[in-house]
Structures are given as structure tokens and as C-alpha cells.
Structure I
Amino acid sequence: MRLNTWDSILEQLRLIGTRRSDRERVDRLVELLVHLRLLGQDESIPDLRIRSGDIEALHARVEEETRRTLNAVPSPSPEFVYYAREVLKKLPVRQDSEEMIERIRAEAESFEESRCEDDPFRGFAGDLRKEVHRRLSPRIITRYLDPYLSLMDAGDRAPLRDAGYVALAALADPSEESPEFVDLARDLRDRLEYLWDYGEGNLASVKDQLVRSLDLFDRCFLGAEVRGFLEMLTPSNLDDTLRVQDFLSRLASFKRFLRESRGEGRISLYDFLLLDLSLGRLVFLLANDLANNRYADVSSRNIRDALGVIREILGISVIKGLELGDVSRHQDELEELRSSSVYDFVRIKRCLASVSGDL
């Protein structure tokens, strides 16, 4: 059965809730997740979900069935929780930037793949696409999009040359570039700027979600801590890299205590996943900013703090449900290397190679 209409998706959710074994429930969840990810992208799974009529009523039905299904599962396994979280990302039960990130990736692919083989910008476009898929961060704006648009809009070749594209800056003719690519670049820039606009962008909308959920945090004895955290989460504080690292550490702590609270029955699985996803969005924004932007270049000047970022990301990955070997040992070694009075680069390299292998 193709799960490509709202009726079939809702029926699959109902089936998940009726399965007796955790294995059966997980298999049904994975089947639903695969269909949701491939809708409209695979010829054999056309997207037939209704997009007209009373959309709010439809979304309310989806939310009600999702809540009922997840909360009816007795003692869900870590594997079930993991896939339930991924399915929620694809359902209209929360305001999120998941679709925007998918749109950013699709536009980056079009920026490269729609070009002919002898297009002088093809190599540059390929680098941009790889950066979007591997290291999504605000750095894409300053390193790729702004230099490109400076050339297109003002004929200024210096930014592109300073970004390392010396030959392209010297030889490219802006008048020969298709307006379609320039429009794609502008849209990409706007979307990335929204994600990392710490004043009025995606972070502000996530903060609003968390404020509306403070009663749930109160149930988990986290209300005061989360209120204080949200008050500190200001654009001026987020300009300070060390404060951003501290915020990432606090988010890891919140996610850990939320998981414990769910295990103790203080909140339902559905409410837990919604809160966890909102916190996860903040983790995504801050961790990508740190790892792919502020610590994109690591030297003896900032290596201690960079190791601290890796330590926090490892902890968050485990909380999310990923099995990464002996994480405690990795974290202890990273902390020891970070706090050591001397640099042991051989040991640092060996430790990071071990972490990479587990990842």
C-alpha cells in the first residue's frame, strides 16, 4: 500500500497503535517514514495529500491521531522513540523549519545540476552544494552567496577572489549568467539568513514555542531553568562564542532531564517528542554555527574550545538515541585534553580519529 494520501497515513498511524510487539510497531513506523520522505520525489510514490479545503481541520486530525497513537504505546523502546521523532518531523503537528532546510538543499542542487558542463560557475556551484549538504551554517552566506551576488549585482570581483576563486573572479562574465541562478542564490541567502537571524528568525519562533510549553517543563521540574535560559538567549549574548557553547551545554542538560522525566511518567511520549524537537532545533542552529562557522578553522588558539564543542555534540547525539561506542570514555578524554596545560597534538589526533570511527 502506498502511504501517499492523508487517509492512508492516518490509517498507518492507527495500525502502529494496534501492533502488539515493539518490533512490529517499529517496522510500521519505518515504513511510514520512508514514504513521507519519498513523497513527490519518487515516481512510484506521487504526493496525493489534499492541499485544499479546511487545512486546519485536516492538520488537527493528523495531530489528534498522532498523539493518540504515540501515547497508547506501552513502554516504547529507544528505537521506537527515535523513529517516532523522525516521523513527527514530517507531519504538520508543529511549526518548524524542516521543510525550509529541505528547500535549501534542493535549491543548492538546482544551482549546480541545472548548469551545462562548460559553465564557468559549475565548479563553484558544486562547492556550494557540498557545503550546504555537509556543513550547513551561516558561513555559506559570507563565503559563497555574498561574493557571488556582489559579482552579479555590482560587478565587484574582489569578494569572489578573496573567497579563493581567483580564476573564476577574473574570467567570469556576469552578463552571461542566467537570471534563474541569480534568483536561486538570492532565495538561498534569504532562507539561510532566516535560519541564523538570532533576533527575528527561526530562533525567535522556536523560543515562542518553548514559552508556550513552559507548563510542560514545570511538570519536569525544569520550568525555572528554561525560563532563565530563554531570557539569556538574546542576539547580543549569541554574539559571544563561549556563551553559545554554554547554551549548547544547557540544552544537552535539558534534553537529558526531559528524557528522564518521560521515563518517570511526568509527561506523555507525544509531548516529550515535541519539546525534544524544539530543543533539538536550537541545538541544530547553535551546533552548526559553532562547528561549521565559528570553529571552521581550528588552530592552537581555539583548539581547546573546539574540543569542548565536540564533547557536547557527542553527549547530545547519545541523548538522541545514537549508539556511538564508549561515549563516556571519549568525553572524559576530550575534557582531559581540553583542560591540559600543554598541547598533546598526537593524542588529540588519536582521540578524534577514534571518535570519527565511532561516528
Structure II
Amino acid sequence: MRGSAANDRIPWIAVLLSLSLAAIVLNRWIVTDLGLLSFGRVWHFHVNYFDFGFTRRALVGTVLTATGANQISSNAYVAATIIQHAAILVLVGLLIFGGARKNGHPTAMIIALLSPAMLIHRGYTNGSLDVFVLIVAALNCLHVRTLLVFCALVCAGLLIHELFLFLLPAQILCFALRKGEVIRLTTLFSGTFILPVTTATITLSFIHLYGAPDVSEEEFRTALTEAMPAAAEQIPGWSGFGLLAAGQMFPVNTSIMTPWIVAMMMVPLAYLLLLIAVLLKQVDPASAIWFIAAGFMPLLISFIGSDYYRWVGMAANAQIFMILAASRTNGWAPNPYSKYAVAWAVAAPFGAADLARPFPLHQFVIDQFL
């Protein structure tokens, strides 16, 4: 609930701080040896349905191509950086106007804005479609009120990236919570559950059957070279063709979970447990098991890909969306865990694929300036 004027100002301070940190991380190219190449892959801003037919993970590129937004600069990396900035601003807007402005408590907002997994991490994992996945998830969790629109966004989210599926349980719970539904085992037999799951099943089946690019690799690479000449052949996997043409939508992760990996994961996993403790104070205890399951669902992506920190971050974001939705619906139940969840901003952001750099921003500052 909205508190005093002082409390109303606190989320805006968090907004400015989180945006500043995200911008610093996103623009690390200014001081790195890689320069603009530090952005990573940019093919997902250019692969589109017009040039390659229906292709998995091409919805964002299709929209950007149709609007001309991916040509805002002749340098694909500059254009990608601008687009990423804009996407982060959109995500911030969805969090703000879905939280403190609509009966969300400022504390919940601060937890979301200063999370090491939400906004700040979007400046770090910018060579992916994660920010767009979170935008669609935020719409479903905090804004959408009709099931038809919810299902349409489920379809869109999966067309952006199939890993959107692992955020779906949290979205369904947020939607049901905001509709005032009692979340029990019977929810599995309601339209709120059945229709989105059916939509996801149909969409994933279509992607599996028809999602490979409808051109040869040579044609694909030639077209992308023309669309983004500054990024052609610059880094491994620059075109994304091998990934998009792969037959397995969810390949099995064959990397070994060593004791070192487990040790490095303890810090972000502890953060997940802290967020769960915050969440469980905001929801009906009788439905707690469903929120716990939905909050940890993104960790299953570890069986598909080895970007462990990224998947922990997605799990944290699922929990944060549920915290925000619960604070809007039920009001804020004060608890001793929230201040510790806010304090975790000092861990921002989590690492990406390199487990040897669990706190990349801190290590980057040490390496570059100290």
C-alpha cells in the first residue's frame, strides 16, 4: 500500500540508482579492451520472418526490422546498445506502474529495482533476449487482466525465446492472485491454468516443427552480413545459424556439476532462499508450495544450458514478480527478511557463464582500476 510521501520517494531513488548501475554495466565497452564487441551477439536484433521465413527466436528481430529500429545506427553494436537501453527503460516502467503506483509497497519495489538479477543484470547479459522475455512476463504478472491477452502474450513470449516457458508458472500464479482466485490443487483444472498451458503447448509444437530458418546457411550468413556488416564474423556464433537450425529445442546440458560449480552457486542460491522467505510472508500459507515450486522452476534450465548464474537470476525474477503481485493484491506484510533482500544489491550483477567470476562487476572494477 502507498505510505507517506517519504516512502513514495524511496522507489524513485531506487529507480535512479538501478538505472545508473545498469547503464554503467551496459556501457562497460567504454573501458574494456573489446570495446563494442563486449556487447556480445546481436543477431537476434536482425533475424526476422521477412528474410528467413518463420524462425524461432525471431519475433524481436521481426518487430525491430519492421519498425527500422535495428538500423538506428549503421553500426550494429551501437544500435544494439541503444535498443538494450530502451528495453531496460520499458522494463523499469512496467515495474514502477505495476507496483508502487498501484498499491504495491515501496519495499517490494526496492527489492525489485535493486535486485542483482533484475535490472542490473540486464546490462550484463545483453547478448541475449532475456530483457524482452522479462518485459512480456512483467506484463502478464503485473498488468494484464484478461485471460485472452494473457494467452496471446504467452505465445509472444515463447516466440521471443522458448525459455519463457520456465517463467510461465509464476505468471499464472500472479494472474490468479490478482484476480482474487484461491490457489489450490483445483487451480490446475481451471481456465486460468489450462488455457495458458494449452497455448504454450501449441506454440512450442509449432516452433519445434517449423522453427528452423527457411534458407541455407550461406544465404543466412550473407543476409545477416548485409544487415549488420559491423558485426559479421566478429565473434564466434555471430550469425546464430547453428543455434537456430538445431533440431533440439531443449538440448541436454552435458557439462559436469563439479564441487567448484556448486560452491560458486551457493551465494546466488542463498539469495533465492531469502526471496522465498520474503514471498511466503505475502501469500496464503496454504498455497505456499505452489509459489515455492514456481519460484524455483527456472532452475530447471540448468539441465539445458550451463549459464547457471543466468538461470538463478531468472528464478529470482520469477520470485520478484510474485512478490510485487502479492503486494499489490494483499498489501504488504512487514517481515524481517526484506531488508536483507534489499542489501543483496551489493552483489550486482551475478555472473554469466564464467563461474570463475561470480561477481563480475566487482572483479571488473578491481582489474581495470585497482
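What follows draws every value from the coordinates through simple rules; no lab data is involved. Since the model is a prediction, treat every value here as computed from it, not as a measurement. Cβ atoms are built from the backbone, for glycine too; each structure is taken alone.
Quick one: distance in nm of label points 7 Å out along Cα→Cβ at positions 27 and 267 came out at 3.2 when computed from one of I, II, so which one is it? Could the numbers behind the result be given before it?
Working: I: 3.2; II: 2.6.
Label of the originating structure: I.
24 is what came out when relative contact order in percent (Cα under 8 Å, 6 or more apart) was calculated for one structure; which of I, II is it?
Numbers: I: 13; II: 24.
This figure was derived from II.
Rank structures I, II by mean projected area of the Cα convex hull in nm² and report only the one at the top, that is, the highest.
Going through I, II one by one, mean projected area of the Cα convex hull in nm² is largest in I.
Taking 0.95 as the value of FRET efficiency 1/(1 + (r/R0)^6) of positions 179 and 283 (r between Cβ atoms, R0 = 25 Å, to 0.05) derived from one of the structures shown (I, II), identify that structure. Display every interim value, and only then the final one.
Numbers: I: 0.10; II: 0.95.
Corresponding structure: II.
Taking mean count of other Cβ atoms within 10 Å over residues 123-130 as the criterion, which structure among I, II has the greatest value? Kindly include the intermediate steps, with their values, before the conclusion.
On the way: I: 17.9; II: 21.9.
Going through I, II one by one, mean count of other Cβ atoms within 10 Å over residues 123-130 is largest in II.
Computing distance in nm of label points 7 Å out along Cα→Cβ at positions 171 and 203 gives 4.1 for which of I, II? Provide the component values of the computation, followed by the final result.
Values: I: 4.1; II: 0.5.
Checking each candidate, the match is I.
When helix-only ellipticity at 222 nm (-39500 (n - 2.57) for each DSSP H run of 4 or more, over all residues; to 500) is calculated, the result is -21500; to which of the structures I, II does this value belong?
Working: I: -21500; II: -18000.
It was calculated from structure I.
Rank structures I, II by Kirkwood radius over Cα pairs in Å, for residues 195-306 alone and report only the one at the top, that is, the highest. Provide the component values of the computation, followed by the final result.
Details: I: 14.7; II: 18.2.
Going through I, II one by one, Kirkwood radius over Cα pairs in Å, for residues 195-306 alone is largest in II.
Quick one: mean count of other Cβ atoms within 10 Å over residues 59-66 came out at 20.6 when computed from one of I, II, so which one is it? Please list the in-between numbers first.
Values: I: 16.2; II: 20.6.
Attributed to the structure labelled II.
Here log10 I(q)/I(0) by the Debye sum over Cα atoms at q = 0.14 Å⁻¹, for residues 147-218 alone was calculated and came to -0.47; which of the structures I, II was it taken from? Could you put the intermediate results ahead of the total?
Values: I: -0.59; II: -0.47.
Derived from II, not from the others.
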